[in-house]
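Following are the structures in question.
Each value in this text was obtained by applying a stated rule to the coordinates, not by laboratory testing. The model shown is predicted, which means the values in this text are computed figures rather than measured ones. Cβ atoms are built from the backbone, for glycine too; each structure is taken alone.
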Structure P
Amino acid sequence: MSEFVLHKPSYHEVSAALESHLKDCFESVKCSITDCPDLSDTPFCLTLKGLCGKGTICDVGSFDYLLPVPKTDRHYDLLDVFKSAGITVGAVIGAGAGPFFLTGSNSEMVINISSENGKVSKNSSLLGSYDKENNKPLITKADNTKFALLGQMYMCEGKSGPVIELCVSGRIRDGKLDAMIREALHKKYGHLSSSVGLGGVIIQEKGKSLYHVLPEFSQEPIDSNEKLRNWIKMFEMESPVISVGIVVSHDPWELNHWMPAQSCRSSCIRQRGAKSMLITTEESPP
């Protein structure tokens, strides 16, 4: 395991950097510092109340373990991630690959779990897989703490406290919102020897979103964008849509971060000092 300390600018500085960049992407951009709402309540339904307390970004496994050929021996446990991060009471949210070695099918994982003293206190994680027979996504509840291949997640003690609230609407530029946020962070902090990380929640209140689920592992290497597009299965999702995850400004330690999802080659990367963030949007992705 490797551990790195992130650069920790003030909330106000990060807020100004986001607003400055995103005003060229949306007609309306409002960024402020506010008390975090209760994320265990609707519409969020997370296992944590807040995003504060020892904010840590954990990057486990690697996108290289999925493509071009899956390394099916890469198995992990979220309870081990809590232990590695040194958080005895807290919660973790983010994205990962589901435990195909237990479920018997490939899947993506929405990580949403809390732990206390090495044991699960609440597990609301979900698995998204592909129902080939009916050509539709299949959502199931996770009944264990295992995952595979890779995971990018935000871990904290789940305490209430201040967060950056970003509200955007009126899209005027194509692109993914998380990529635009990373662009803003890179523009402001990309020259530094330490990266800046954000972890939190996005709620899309209106419109539709395009998302993918993974089918079963390919029988041949996926070594081109064309093969990747032909392999993954895309579907539309009606709002409201709740997303959880992380954004990192840049990769000064050359960890081979896969920037759209912040994965890396190391077996476990722990990055201390992540800021917490809450985002609302009224826009559909392009």
Structure Q
Amino acid sequence: MTDPAPLQLQPTSAEPAPAAAGSLFFIGNATVLLRFGGFTVLTDPSFIHMHEETWLGYGLHTTRLTDPACEIADLPPLDFVLLSHFHGDHFDQAAEDNLDRSLPIVTTPQSAELLAGRGFANTWPIDRWQTQVITKGRAELRITAMPGHHGPPLVDAALPDVMSSLLEFSPSGGAPGFRVYITGDTLLIDDLDEIPRRYPEIDLALLHLGGTRVLGILVSMDAEQGVTCLQLVNPRRAVPIHFDDYDVFKSPLSDFQEAVAAAGWADRVSYLDRGDTLNLSRGEAATVTAGLGPRGTSAESG
């Protein structure tokens, strides 16, 4: 299977050289604002508010238990959206109503078709192990679709196709400088074993947790699976996301924290409150800053 054509973004007139540092702003659920190597990326946009409902399909809904750390209008200019799958807690009504419909969206082929039906035509679908190259001036980002299954075999076919993703930031044409693995809503499956074989050095892993259960069936990793995934992928730093935000999440963050401590991984996991920023730099210790807004300035200063 061949890779798709590169996505070429236009840099601003004063675009600096790609930096070897960046940041991760945790908005809530699986929604983060990732800035690194000259790119600004929004993942799985979920912006409805506490007590509001979103759809899960087949007449099922879930209620949000938290507020997002910011609104779409508060975000800086985005280069693109990375969408793991088309579910209401990952691309909700607020996203559909307020995101720029010309914004590029890198996602699964199934999600691309569904988005097109809602007026989002600038989609860049990738299948498992395909790589989407994105360039912006002297900066390059390679996104490879990793394996993912949203549920056990008999259930997975009825759920949206899910991809996990590997992002490799680098100067244009250069060796990868920073690797980020995002699990998406996959369960711990045998296919994940291939990831460390192909990509043995991962700088940051974002783990979709929550232990989501629909009609009693587990459809996202719980604490135990999350720790096993950590041990498998072996990132330098990990951040749990997708927890405690919706009423279908049955495995709280506290379960994962206990499992991480028991496994001896506490020094390699950073826990972010919604609205926290993780400062990123390859080869250096990550630090957490509270109170910065999505544009990297004090929330009080706007």
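Taking relative contact order in percent (Cα under 8 Å, 6 or more apart) as the criterion, the top structure among P, Q is P, with the largest value. Structures P, Q were shown, and distance in nm of label points 7 Å out along Cα→Cβ at positions 167 and 183 at 1.8 was computed from Q. Structures P, Q were shown, and distance in nm of label points 7 Å out along Cα→Cβ at positions 87 and 215 at 3.6 was computed from P.
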